[in-house]
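Nothing in this text is a laboratory measurement; each read-out follows from the coordinates by a stated rule. Being a predicted model, the structure only gives us computed values, none of them experimental. Cβ atoms are built from the backbone, for glycine too; each structure is taken alone.
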Structure 1
Amino acid sequence: MYAYLNGIIADIEEDNCIIDVNDIGYNVQISGQTMTRLPGIGERVKLYTYTNVKEDALQLYGFLSKADLEMFKKCITVSGIGPKGALGLLSAMDADDLRFAIISQDVKAISKAPGIGKRTAERLILELKDKLAIDDTMVQKEMDAYQGGNIAIDDAQKKEAVEALVALGYGQSESLKAVNAVPGGENMDAGALLKAALKKLF
């Protein structure tokens, strides 16, 4: 119904905001990730929207990027995940992180989203992993290398640090992302990498 709204932020609450478009206020449901990235009240914003029509209500869901909107639309195709659940997923992580978690089959990371249990996370992975466009991300190649034990010798320290994080209870995807995010990590031993990655996870 609406592709996007481009207007002034009139109000922001925990899970929704009001966008003033030509003196008409649109109540838009938003994720926690979107809320933290919104400009302030009185500022202009463009939200890509999804319209959910129910018998007794018409709801708008808004996102700052098309990637988040597309991931939201994919999530609501999964049995047992409605708009509220999909919004919860995108509150816990952005579209790239969620795609990463699905590709790497990281049930633990997905289960951290509010209202998403282990079985629902497993169903999400099962139904979406083959539908996601994975060729445009280096994450998949790196996860394949890690899971297949094929990380090159010069990445042995990285692999050891990732395995240590997984042993501590972190998911594969968040562990690899944390290790990759360490500045100068290629010059550190596994112990130093582990300490630096843990700081990013806290």
Structure 2
Amino acid sequence: MTDFSQSKTKENLARAFAAECQDGARYQFIAKDAKQNQFNYISTVLKMLAKNEMAHAKMFYQYLIDNLQNSSSNVNIEAGFPFKPSELKSSLKEASLVEEYEANNIYPSFAKIAKDEGFAEIAKMFLQVAEVEKVHAQKLAALAEMYSKKSLYKSQNPKQFECSNCGHREYKKQAWKTCPLCNYPQGYVIINFEE
């Protein structure tokens, strides 16, 4: 097993921590934009993704703390991090591409390095996070497509629309503009992005 303080895995954990923190912050920014544009449910989804990213960051951080012990606590890293506009119109698609890249390239690569260096538990964690990032990428891509096609609240066939505030449900081709039960605006309708 490679000495953790001299390992590439140490650097990869630090890079992953920084990336997840940035992803979490970016989703908070996009969520704010979504809420300002009356897309409250999309804002809720983005806040959940931000929470997931911060949970990943915490895991990476904890592995670093646990394994660095008495060695230097400063880990120098060099990595590129995406900086894109945070308005809803372009951000959903951009974020899906970042998540997809992390899932298919970054984390599998980090996992291989960790495994090769003898850190099987860290390798497993990187692969598990990659699976979560794949789901994030799919959700964001689906939301981006529906948003661009203006089909967030429309369907070719009747489907269930549900208010995220009061739980009111109806089967129809288009969601209500205002919930008939609680009078919340359309932006509170739960968006099913797996259809």
When FRET efficiency 1/(1 + (r/R0)^6) of positions 168 and 184 (r between Cβ atoms, R0 = 25 Å, to 0.05) is compared over structures 1, 2, which one is greatest? 2
The value 3.9 for distance in nm of label points 7 Å out along Cα→Cβ at positions 16 and 176, derived from one of 1, 2, belongs to structure 1
Entry that produces -20000 once helix-only ellipticity at 222 nm (-39500 (n - 2.57) for each DSSP H run of 4 or more, over all residues; to 500) is calculated, selected from 1, 2: 2
If you rank structures 1, 2 by FRET efficiency 1/(1 + (r/R0)^6) of positions 40 and 64 (r between Cβ atoms, R0 = 41 Å, to 0.05), which sits at the top with the largest value? 1
Which of 1, 2 yields 21 for relative contact order in percent (Cα under 8 Å, 6 or more apart), as computed? 2
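So if we calculate mean count of other Cβ atoms within 10 Å over residues 104-111 for every structure here (1, 2), which label has the highest result?
Once mean count of other Cβ atoms within 10 Å over residues 104-111 is worked out for each structure, 1 has the highest.
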